[in-house]
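Derivation of every value follows stated rules applied to the coordinates shown; laboratory data play no part. Everything numeric in this text was worked out from a predicted model, so none of it was measured. Cβ atoms are built from the backbone, for glycine too; each structure is taken alone.
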Structure I
Amino acid sequence: MKKTTTSSLGFAASALLLATVAFADGLQISNVSIAARDAKTATVTFDIAWTNAYRYDSFHDAAWVFFKVRPDTTSPWQHARLVADIVVNPTGFSTGEGTSLEFVVPGGDEGFVGMFVRLAKDGRGAVAAQKVTAVVDLSILKPETRNLKPEVRAFGIEMAYVAEGPFYLGSSVRRINCFYEYQESGTNTPPYHVTGAGAIPTGRQKGKLWALGFQPEDNGQIPTAFPNGYAAFYCMKFPYFTQGFYADFLNTLTVEQAKKRWYVEGQGKEIKRVVGPPLAGAPTRPSTSEGPTYVATSPDACTLWLSWEDHAMVAAWAGLRPLTELEFEKAVRGLDAPEGLDAGLSFYGLQEVNVGNIYERQVTMSTAEGRKFAGTHGRGIVELPLDWPSAVKGGVVYRGNYFRYRKYCSIGHLGTAGRSADCNGKSDRFSASNEGLGDLIAGCRIARTAPAGDTIAAAAARFDATVVRPLARLAAPVKVDKLTEGLGKPMAVLGSTETLFPVNSRCLIKNQEHVLWNGPADLSGKLYLGWDGEALLVGAEVTDDRHLNAQKGDSLWNGDALQFGVVTPKGMHWNLAVALTTNGVAVHQFVGGSDVLLRTMDCSVTRDDKTNITRYGVRLPLAAIGLVPGDTFGFNTLICDGDDSKGMRHNMRMAEGISYPFRTELYPRFVLAK
């Protein structure tokens, strides 16, 4: 049996040196052992734990787990392929004891090199599972060595799942070299909307993808094979490797392979190369008994000074692949349209996005070298697939807040959309400490395309704000306190992470503490909209575990409330909130042309504490709003959740633009059908 060590910040690997877990999710794989199953396969048993796992519908994290084996201590380590008859929960794979887990094993020509381990059902919390089992193929070992007692090492990388779906490239403001949708005239640079997995046309032609700098091919296209972000994929939560993880990587290579991936003036300052007898407590040399051993002095600290090729070799060794710059914007921004600085938190749970001392490398689509990338996965060996690009040949783009440290770069590099063709002439294995800037981390998130055959629920669809929907006139009036019954089928249902804001309510993000959403019972709702010939009718049935609103006036939103906005064909914007407060039903108008709507509207808010349901009904006279039959208008709604005196915890939105600063152009459109 081989006892394993752990390294934090998203990585775990087996070894004899015990390391401490420093922060956050603290992925640990321990107590790894291997036992023969039949002549060609074996069962690997291990314990796995991490702190902040999450899963709601398609929104989830996972640990990418893979194994290295060798027949004896003098033989090199080899990548162990898994044996799986189906993609999800193959025969012989077991969650063991503790947290119920699910296993996803990608198959096909590039598959069986590892597995995703995730929560088996919706929820959030710590994972602690013991005696987890997986089946590995030992046919890679020579026949004469199979009767020996092989050793096994287990490695893990924390990943976040990015669901299939459309997203935006670029920014709502101009950022250095950012993407935009080309316009034939003017200086407008609107974000480009990626709506499918096919080829993307590029160039100085109206409607095509273009960039302010570091531009793609004019009148060309991004090939269909290039991972453009629309399809689902897994991405590393963190943008760097820990020293302990990188040292373990080096210790599974041959002497010559490891020498190429270790730089004495770079990570060699933190990861020591010990020649001769290993240090006390350090792992034995994995490839030969005479070779050097690599020992991390601070196993949980970030590994500095890695080159693009160093990162790529780890990706290939782990059975993963590089991330593209289009996938990066999708993983950070998700479904949201870019706003302002656009630096914020990650929609899908990526950690340490756009922090101050990290620049991230991704595959670019602006050069032929980058566009040749077809998303091929590594096969568990330190050999790069032929389609993987070279940084030297211009296949890599740089992003991140790192740029604000450079004297020749402007603040325009900040945010998710900012891009650079190069950092500086020494961007690989480079430390800026000699320039008084502190240690800058050359980051790189590696990824894997989500496997076909996965049974994970599809991402919950957001309300499509691009479709103009007719509102049929009601045959008979409905009382304001019965709207949720009388308006029939809900216009929209909110209850998934796709409709939840702010982002840091979805999962725990380092240095961004926030009250976490705990599923539909915590906050969800059904929205209703109709008209009766004289008034626009707004209804909502909100499930909320606790109802509280002690606010008033323009702070009414800062507790349990329903906020909604209406935009008339003439551009008049009405925005109001209604709530059941400790002083009764209250209404506040944030935006509007006059007080006529406040004087003529009618509303009802009731609470049923037995079912935890709050029902809202609002009647808005058409004459007061400025609507007539046949008008097309904008409408949007936001459900606020405030469980205590601290105010709103989080909210759910029908569409973007409803919270301040209002963006009425994003409101869904409806027409009062005659």
Structure II
Amino acid sequence: MCGIAGIYGRGASSGPSDFQATLDLMTDSLQHRGPDSRGTWADWEAGVGLGHRRLAIRDLSPTGRQPMVSSCGRYVIVYNGEVYSHLEMTRELAGHGRVPRGTSDSEVVLEGCAQWGVQATLGRMIGMFAFALFDRQERIIYLVRDRLGIKPLYWGLVGGRLIFGSELKALRQARDWQPRLDRHALASFMRHNYIPAPHTIYQDVHKLEPGCLLAMGPDMTPRLSRYWDCRSMAAGGAAAGGEGGEGELLAQLDGLLSDAVRRRMVSDVPLGALLSGGIDSSLVTCLMAEQCGRAISTFSIGFRESAYNEAPYARKIAERLGTVHTELYVEPSHALDLVWGLAHCYDEPFADSSQIPTIMVCELTKQHVTVVQSGDGGDELFAGYPRYATVLTACGRARKVPRFARRLFARGVGCLAPSTWDALAALVPGNRLPENFGIKLHKLAIGLSDRELMGLYRQILSHWHEPDQTVLGAHEHKGVLWDEALYHEIPHLLDCMQFLDTVTYLPDDILTKVDRASMRVALEVRVPLLDHRVVEMAWGLPRDMKMRGNETKWALRQLLYRRLPREMVERPKMGFGVPIDQWLRGPLRAWAQELLDPGRLRAQGLFNPEPINERWQAHQAGANWAYPLWNVLMAQAWLEANPEVIL
């Protein structure tokens, strides 16, 4: 895995030396992603510069170094990722007389683009990647991101030129860029715990969306196209419902997952697995153990708080499979040590609190191996999130009630604050209502009043329900979650929720979290469940092979039952959460109190301090507002670490 950066267009550069100096700064800002070597390539006349920081995984020799020029001399590439179909592509290229000089998959991609063109090469690629390719003859630069968004790529037009990089910190090195905050993007962040693509925290800077290609020529007009469309694929697959009997489909899925794992075991450096003890990581670990001639290394994180601790489950599975297992227990002091560096790690406000244990498990793992496989993607593809069942049940009942009655219910619920509903719930004898009853009741009421009922799902995903009232002068960017046409293209509610998570939460939260945490310590994380062939097959499976009754991930469970005793698999889903609610009343309280001070917020002029202070006081009194507050804290910590940002 690596870091890439580059410039296209001279802009206001005073000359070749200034141009090269900017390229060097951009490249070196990504040293953590590629500590093994660096390289730059520049053509001042063409106005293009490409930079690369290398984490050597395949072909550790000099033939794997980048930037890399094609054998015909026409194309130059900087590449971040892994292509697991490189052997098939190498054989095909050899038939055309293009024999790679080394064994790097980057060279295979480069020669493929020279032989077949960019689009045709992408169709042959299985893997995770983000790359920039410059056509020296046509003077066109191409920026490409993989189908699911496993690897990141940012771009912007600044000072009359294109700048791009694997992380925003590379773009910030451009000398003529003034970092201006996008308040509308910040409002979107307050609803979620991430900024949805294609937006970033900065004005005029974008995330290249998954499955997309940007092409730009001398006219400096960016032309965006989608070479792999998850939306049409999801709509078509969901409508088809799968072909073949249940046993046959399970056998096909088993074979495809085994192949996806096998391809991701090719490495010239030590390799292991992240093992949480859940369905997804356990299945990936089992498949690795089946195909490895030695004991594999596994790594887990644990918590002293039993409600969050999956480590004992992971340990049992590791013992069963005979892995070399290493675990680390997270203490509150670890969180305090890490919070100061989160803003630098994630480059823009990012508030998935599991970022803390993710960073820690990556630090632990890097001490032993350089490459690991993980089970990310299983929840989205195989309907693993408990919220799916919650929404399906609620909407099934709500459809029996006229909309005007649902709206009256919502207004009635909204007359009382969540804390008041919590107090009333406490008066009920033998109360079995869920924790944070008031918050959940408000979400339910707002969502059920929505005409299409997908509003309920949007509310469940929301940390702040009215972010425009929390961020001053903001109008939230509204993307695919508000696209009513989607509900006609993918009419079944379960399919629709899975699709939305696959194109928003998965790339912008889960994969972002893992990429930054792992590359912070130069660790490569491979995700076999997100092999696009697995994704396409998952969408073609009958719905009840994903969720059968209340049983989630039905198909994955059947494959795991073949390899582990059922009692080791059957347990409530825990997720990768942290006790952030307790920490904000304990070891993180002083830090949070300072960042959330109403006077500080008022002087800053960015946030409305009243609702934030109200939730902070309620949280200290025992209510759980940890997630909304963590959003504000991560935004404030980021602003404190970047005082030069223009608000």
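Hey, mean count of other Cβ atoms within 10 Å over residues 188-195 derived from one of I, II reads 25.2; which structure?
Values: I: 17.2; II: 25.2.
Of the options listed, only II reproduces it.
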Checklist entry - Who wins on mean count of other Cβ atoms within 10 Å over residues 220-227 among I, II, i.e. which is largest? => result I
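For relative contact order in percent (Cα under 8 Å, 6 or more apart), the calculated result is 11, so let me know which of I, II that is.
Numbers: I: 11; II: 16.
Comparing all candidates, it corresponds to I.
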Checklist entry - The value 27.6, 90 for Rg and Dmax of the Cα atoms in Å was derived from one model only; which of I, II is it? => result I
Checklist entry - When mean count of other Cβ atoms within 10 Å over residues 460-467 is calculated, the result is 14.2; to which of the structures I, II does this value belong? => result I
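To which of I, II does the computed value 12.2 (mean count of other Cβ atoms within 10 Å over residues 180-187) belong? Mind showing how you got there, number by number?
Working: I: 12.2; II: 20.9.
The read-out was computed on structure I.
Of the structures labelled I, II, one was used to calculate FRET efficiency 1/(1 + (r/R0)^6) of positions 52 and 292 (r between Cβ atoms, R0 = 30 Å, to 0.05), giving 0.25. Name it. Mind showing how you got there, number by number?
Values: I: 0.25; II: 0.45.
Source structure for this number: I.
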Checklist entry - mean count of other Cβ atoms within 10 Å over residues 108-115 was computed and gave 19.5; which structure, I, II, did it come from? => result I
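To which of I, II does the computed value -2000 (helix-only ellipticity at 222 nm (-39500 (n - 2.57) for each DSSP H run of 4 or more, over all residues; to 500)) belong? Please list the in-between numbers first.
Details: I: -2000; II: -12500.
Answer by label: I.
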